[in-house]
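K.L.:
Next up: some structures, all given as structure tokens.
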Structure I
Amino acid sequence: MSKLSTKSATRNSSSLAWFVVVVAGLVVLAIVWGLQLSARLGAGQNVLDGARPIFTEERIVGDRVGITMIGNVADMVDPIIDKKGGAAGEVGDLVGLVAGATGLPPADVLAALKANFPHTYHLLLALPLDQVSAEVPNLLTFVSKNSQVGDANAVLGAIAATTPRLAQAITNLMVVTENWRDVAGTDGVTRFDGVTEVNSVPEIRGLFEDDVVTGVETVASDFRGLDEPAPKVGLIALILTVIGVIVVIFGLLMMGLTRTKVYGALVHTLGWSVVTLVGIVVAGGVLVLGLFPRLDGGQRVVNGLRPAFVEQRVAGMEAGVTMVSSIAAMADPIIDVQGGAAGEVGDLVNLVAGATGLPPADVLAAIETNFPHVYHLLLALPLDAVSAEIPGLLTFVADNSKVGDANAVLEAVAATTPRLAQSITNLLVVTGGFREVPGLAGLTRFDGTPVRSIPELTDYFKDDVVAGVGAVADDYRTLDTTAPPVDMFPPLLLVVGILVIIYGGAMLMLTRANTPRRIKLVGGAS
């Protein structure tokens, strides 16, 4: 074979080898573009950026403490909200229990309650609370018909202007009692098991406490592991694109050089050394940057939070947390003196008296006769006064009976009237922690505002946590529903790196012998 044909064959062989490099680069670009990795991993980065505040260690702890307290609120209200709750039907049994223990007639028990524990007495007679809501429209109509204020809406407006904290409690109470067993916006919503329906407030509490918060706790460390190290998830597609483009350009450049005299042993060795180095950088980067554990954890985050990002469930969480906010808005004015509603009761009576021309005493008598549940609830305020009376009431029964001490009385109450006992024990917890929830010292809103009270807690869940989930839901579904899974990227990159190393090394070893060389012959001729 002539030298010319040998040189041509060598050049063709080298060109083909570099063409394979070009094809490899095009395959990488095809994977990036064909699988829409930029859009998908960009969506993943949006999820990380948007949900990052939810997954700080302090908020993970605060979420558990907070949802537990909200659960106490639900357990307090559920028995007393309506007839189905059961507490109202147990009031007679409670009076009978005390009568039997003390030997007093039931009428005397009620008289003793009214004299010594008035807030507890009036709260028991205000039950169930949905009867208060049922009486409010009639009370407004009664005032409008017996005054010149106008219609019921005008009366409500006057109440809102004169006693705003009572008005807040009343309007939110009506929302709460109407929706407690069937919260608007939760139709078709289920727990994470996909079967258990979520309609009532206690069921919403279960969704958040047992599913959402638990799910966040479970994947929190994996989320931080995915989010915190470099490179950012959103840069992976860009890195692959840059590698692909560089490989294509470098392969084309070397293909062109094989057709020139420049392509000798040195250029050949340097070229394939660069290819091999690229493979080492890719494979080594996967290992050094810990992409295997990082993106394995990322896939666990995707899998673990998948139920939370179902479109219907996100809407249900939004409806549920809005309802919880209404409960907090109802309780806030009436829970203690600081709430303000108790201090406005006299102003409300005077407002009605001035509108109707009746003396205040006659106004109270008319309210007691015609709207007894409203009357007793007004006189039960503030609710922390009920909590303050409970220990004394238990001691009173213990001292006037053979039941035992206060704890034994409470056990007897729990056995005889379990729904009332549930409401009472949780009332003690809620009133004790309403303004300063124990365990929330490190919790803040996403803007850094401290979260301490139950109203602040519900605002945090509504405006930060659930709103944050809703804001990234579309991006999450983009990340989750497009192939391949996130944990496939490390092995994919590692395989690419290893193949490049093997190919570059092989070209260095196998084609060096066929590469044109310039050598010195005896006598000095080239």
Structure II
Amino acid sequence: MKNGNLFAALRAAFPAQLERIAIETADGPGAPLYYTWGDLERGTAMLANLLDSLDLPAGARVAVQTEKSVEALMLYLAVLRAGYVYLPLNTAYQAAEIEYFIGNAEPSVVVCSRRNFGWVSQLAFKAGTRNVFTLDDDRSGSLLERAALMSDQHTVAPRAEGDLAAILYTSGTTGRSKGAMLTHGNLLSNARVLHDYWGWRRDDVLIHALPIFHVHGLFVASHGALLAGARMIWLARFDARKVIERLPEATVFMGVPTLYVRMLAEPSLTRQACAHMRLFIAGSAPLLIETFNDWIARTGHPILERYGMSETIMLSSNPYDAAQGERRGGTVGFPLPGVGLRIRDDKGHPLPSGEIGHIEVKGPNVFKGYWRMPEKTAEDFTTDLWFKTGDVGKVGADGYVTIVGRSKDLIISGGYNVYPAEIEGYLNEMPGVAESAVVGVPHADFGEAVVAVVVAKPGATLDAPALVAELKSKIANFKVPKAAFVVADLPRNAMGKVQKNQLREQHKALFAG
């Protein structure tokens, strides 16, 4: 019987010549470092054997909050290889957030940076986690020290396509994060579709400059290169000049719109620098048409914009192959092969081409539900089992999908999801705060910037910068408002609901220019 484990499919795609370079680091301690396909095979085997030695229960979760490194990527692959469930955590998350994730997911293993070991291990042990390891981006830490004692031979754990491979936490509109459960089959089906649709080749070279705690960098980028047996140039963090410097050696680059804006600000971005490139891909946030047009003018390449979510991985994409159509700015292309996408109104009735409504999707890439939230899972699927994305959009007569808004009040800043209700919850707990409203406003670099508007309790005096400073100690930096205002009251409609559209309009020019 065929093994449905995602790692088995990725391993089968490794080149026969395992001594070939798989990943080259372009920054960080000791750079450049060269990892062969054989290094990936042996390293993941040793880490998988370490996990197996811990006598973990079936379906054990492995929660990871570490800086980006090739070893961290190997850990992800080793968790798959050993048949456990990977739980990536944003490196910006603070103690209150980590405490919730550990308490909710109940991981058997937690891996963190050495500098955070004190407080992370305290939270983990308190929650009942038995194993806490450290891993730093300089190839040090207790995880690697223990793994070095293990065999470099490992048989891939048998898994069915429907078995859980990863849990990705997404912020909830009510402020409570939800764990999207993704299976081996979800991840592999999407990787294979993208492999074909984007024309991945063995001689491709991917510049990997994205974080690996996110769908974009961990799944879309890494799986793409691994499934193609293609080399990666690995940057621990994005640096516009460094990326442009390496473009002549590469063929594929993926980034959030913010990264493209920052590269456009560099004089070294020229057609000559991009002459060897095959494909530029953008996602995780809307790409402004100005950025799309400016990129063509500077490089001669139309950026391929695509659309996806933590719950579904990729859903639609502009064409790579010109025979399938043009790459059209302002759209996210066509639904990917095997993905159903429909537009319905508030009452669930289908809408014709060009009409704006709620986007619902179906396909082998759609997750199996939210971790330990059956009611929320049921709420977010229709009776005929289509997933309600919470996005609002339309499908043109020619099939191109356009996203026009987000019905769930989501803010996307620098490619990261920010839910106002979560930030409002923290603000409303602060002394002297009567209520708050958080909105997203246009920002040339981040796409959207988070702005907080706060009302003081009678007799209280609030200092907006102090509120922002307090938030910085409680939540990830990308969620912290870039501006805050103290006002007498919030605009409301006849039903008493806060009119956030008025707040967005009021502050829309805040970051203009």
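K.L.:
For volume of the Cα convex hull per residue in Å³, the calculated result is 188, so let me know which of I, II that is.
P.N.:
This value belongs to structure I.
K.L.:
Here is a further query. Give the label, chosen from I, II, of the structure having the highest value of mean projected area of the Cα convex hull in nm², for residues 66-177 alone. Intermediate values should be presented prior to the final figure.
P.N.:
On the way: I: 9.6; II: 8.0.
When mean projected area of the Cα convex hull in nm², for residues 66-177 alone is calculated for I, II, structure I comes out on top.
K.L.:
Also, quick follow-up: If you rank structures I, II by distance in nm of label points 7 Å out along Cα→Cβ at positions 146 and 442, which sits at the top with the largest value?
P.N.:
Sorting by distance in nm of label points 7 Å out along Cα→Cβ at positions 146 and 442 in descending order puts I first.
K.L.:
Can you say which of I, II returns 4.5 when distance in nm of label points 7 Å out along Cα→Cβ at positions 322 and 362 is computed? Could the numbers behind the result be given before it?
P.N.:
On the way: I: 4.5; II: 3.7.
The value was obtained from structure I.
K.L.:
Taking Rg/Rh (Cα atoms, Kirkwood Rh), for residues 186-345 alone from the coordinates of each of I, II, which one would give 1.34?
P.N.:
I
K.L.:
Still on this structure, I have one more. When you work out relative contact order in percent (Cα under 8 Å, 6 or more apart) for each of the structures I, II, which one comes out largest?
P.N.:
Largest calculated value belongs to I.
K.L.:
Which structure, out of I, II, was helix-only ellipticity at 222 nm (-39500 (n - 2.57) for each DSSP H run of 4 or more, over all residues; to 500) calculated from, if the result is -23000?
P.N.:
So the calculation was done on I.
FYI, it's all coordinate maths here, none of it is from the lab. The structure presented is a predicted model; accordingly, all values stated were derived computationally and were not measured. Cβ atoms are built from the backbone, for glycine too; each structure is taken alone.
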